[in-house]
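Presented below are the structures under discussion, each in the form of structure tokens.
We did not get these values from a lab; they are worked out from the coordinates using the rules stated. Bear in mind that the values here come from a model prediction, so they are computed numbers and not experimental data. Cβ atoms are built from the backbone, for glycine too; each structure is taken alone.
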Structure I
């Protein structure tokens, strides 16, 4: 086990803030709608078991993962009372694993429906994914009509689809997908329905149906880009300072000599790099925070290390064994993602295994 003293960085996850985010999203829903939680990719990189346990205490009873193995692992952390849906569905030869572990597959294509119906004869639950324009997973409208007799033997407990452009509230694709979903439900109206992801919740009650599936918003990423973030940030990442040195002209910093100091400078090297999931694209453009001062990331992000110009920080704030904050202290996941040319999802899910992980609250 990695000790906190030996860790190159400390990742703190606030489970109470996570629970508050779930409660805030639930409060946005129309009466009677349920808020589930998406905890795939190891809870967006933050620990699926810890995240799901905290959300269960907050009242969440339905969870979504991507892979069968994620569902099997999560089931061990939850009671039989919580539902766990597996978004990949029934891959060939895996159907029997779902009832064995108390998991619910999301059926995405005709072969999955055939294998599931043949095994269970309607005696085990499954969800149906109707494709409404994402063209990634799901049954087309034509397939839906053709497969309708077989669906009666699939034990369906939910019909769902997925929005492609919900982060863009004015995108006409949202209304188009809503219309297609309503069409797909015409002969399945007896089933509970689910369409909205995190951002879809904020498109209004027409998109809520019976169940919403928030994911990234739970973890503090803004589900309403261009507007103030209604979510609390739940992560703090502090990188340990390994060395501090004084550098003057004509010296450069880092691989490729891409940063030229402009005069007397103090450079702090921290024990985080791209092997820890910190984007190399932040080279010479990222930042950290030290003693209330934003410090620029100078030079290239390397595999295990990064360098910051700490010249403007007070006194001995920069010292070996101390920390520079990479997330938290005013550095949001969204801002870091924007500077890196990516999205908050990628920042979170890339957070590496070398961090000491500390859970608070919850």
Structure II
């Protein structure tokens, strides 16, 4: 429901599996111009470091990053997966490193084009946070790096040499204002009179990733598959025929006003609503959990290569992972943190309880896109 969401979660990004990736992978006053990688020998070494050990350990990495004194991030709106708190936490832990957050509402494609345009300049982005389809198309622009807990990340959620790593995933959820509608316990509930004119899908599923994934999730819950949205389309037609489908694109404003009291959207968008609408709750069918991951990577031409690597270490630390979790995203090290007792339990409990999670493949997505394009307009109008 943020502007970054509407741009970033287009159909090119929806449902791309990390397994598919693994098969193919081998404004003013930004960063100070004196802090580029040529500023010191340690920074120059950092540009080729594939782990903190390559620089002599974490203390040496911190020292090199502090000598650079700057970090450029891009396309990270503060209300997206709790990036505002993440940037603040990094800045507080490493106060000698100035963080510049550029183009917070940019798309994944914008990140790459900006890196190309600013290549060789101190204002170029140091790191990327990308939708998987864009990441797959641009692996030649990434520098391999393994964070301290790299070996704990499942093999199918990373490139073996650390060229890219999944960072956080979004669960497709149904958000609802518990002061305006009863808590749904099944998709069938949403077809009842209690939800007359109240159920919104975040966008047109032939154009918007959240809406697309919403139809996929319903298809799975109704006994279909992520590659064949027929059952999902039929369900939304039933929702419309019952008078319950609300053809309004939800925003924080429409939720606050009560105009869209029930919304299909990603968990990390839904959680942000609760700060302004305390009665906003999340639900998802336990038999149809659907998730897509974003991808973290280092720009191989990063002007601040040590700071870029230190940023990765922070993101994959318990602090960074729990910050994503508090933003409604499921961090890639979630299961490991549960085992270690380092997970933020309150944040974990806030996520909907789910069974087996489906991560649609690129083939699933391509098939579903074609089917939706042919059938959605006729079914919903």
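If distance in nm of label points 7 Å out along Cα→Cβ at positions 120 and 320 is computed to be 3.0, which of I, II is the source?
II
Can you spot which of I, II the value 1.06 was calculated from, given it is Rg/Rh (Cα atoms, Kirkwood Rh)? It would help to have the intermediate numbers written out before the result.
Working: I: 1.06; II: 0.99.
It must be structure I, since only it matches.
Quick check on the output: 1.7 is distance in nm of label points 7 Å out along Cα→Cβ at positions 160 and 312, derived from one of I, II. Which one produced it? It would help to have the intermediate numbers written out before the result.
Numbers: I: 4.6; II: 1.7.
Source structure: II.
Tell me which structure, out of I, II, gives -7500 once helix-only ellipticity at 222 nm (-39500 (n - 2.57) for each DSSP H run of 4 or more, over all residues; to 500) is calculated.
I
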